[in-house]
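Read the figures in this text as sums done on the coordinates, not as results from a lab. Computed from a prediction, not measured in an experiment: that's the story for all the values here. Cβ atoms are built from the backbone, for glycine too; each structure is taken alone.
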Structure I
């Protein structure tokens, strides 16, 4: 089921607004996948970007959530395709992985991220000693994740339209 796409209240506190905007953009990613045929989810629509598929975008978003909140913020081990010595964009190479599975993994990762964020101050800084990016505070990370997710939601919007003509505003 696609999460609801709801803007946070305009007068809500900072945390509620940050998390609300992030949740809305996450929901757009799910929405853009709704009803998409499996073959289409794995079809590239941009000749110069063969890994830019709907399935690849979902996988990338899952790993971005993991990277920022588990690795950079909490200092957990740097594991996964963002940190392997594999090819560039390895997190987007998901041939043979069903879109429904990728969406479930993304949803679970978002739940992990939400749990992590819920217990920390927005002023908390990252803890991973090997990455300079971890030296920013949680507020900055949330703003970055809103930007990152919204940017890729825009990509998903264009990919979906090129795949089957599906359009729609947030």
Structure II
């Protein structure tokens, strides 16, 4: 396997997995200490809530590390069929339930990718290498992490008691 950096001692795959786990931690951490209402609030009109963005990240992994690897349809994987619906929170969604959804998807992702090399081809969503799936998911998660970084201070401000 290729080495990432002369001193890192990590293979490219290990580095990609480490970065994926870093983003997962940042995404789930964006909900830490937050009450349900601010997590569900839409602080910028027409944009998703924090909870909606976190829910969408589970969808991203489910599509690219689930559907694309296994060929199983989204509905069978418990994912919305339409991407637009992946941003929407359900009435029953809570911070805990969305966190559990993400963790379940993370475990499925790890399991689905376990025996595959970066240059292996998967055909569940067209013909792609596992490396291209990692690249796509990491770009999406980085973008979503940036959105969460912008919205979290707004949620924190909404959560603070008004000063008199």
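Table for the structure above
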{"quantity": "Value 43, 43, 25, calculated as Cα extents along the principal axes in Å, assigned to which of I, II", "calculated": "I"}
{"quantity": "Per mean projected area of the Cα convex hull in nm², for residues 57-136 alone, the highest-valued of structures I, II", "calculated": "I"}
{"quantity": "With FRET efficiency 1/(1 + (r/R0)^6) of positions 33 and 65 (r between Cβ atoms, R0 = 30 Å, to 0.05) derived as 0.55, matching label from I, II", "calculated": "II"}
{"quantity": "Structure responsible for 14.4, 38, with Rg and Dmax of the Cα atoms in Å, for residues 17-88 alone calculated and labels I, II on offer", "calculated": "I"}
{"quantity": "Comparison of I, II - label where mean count of other Cβ atoms within 10 Å over residues 25-32 is highest", "calculated": "I"}
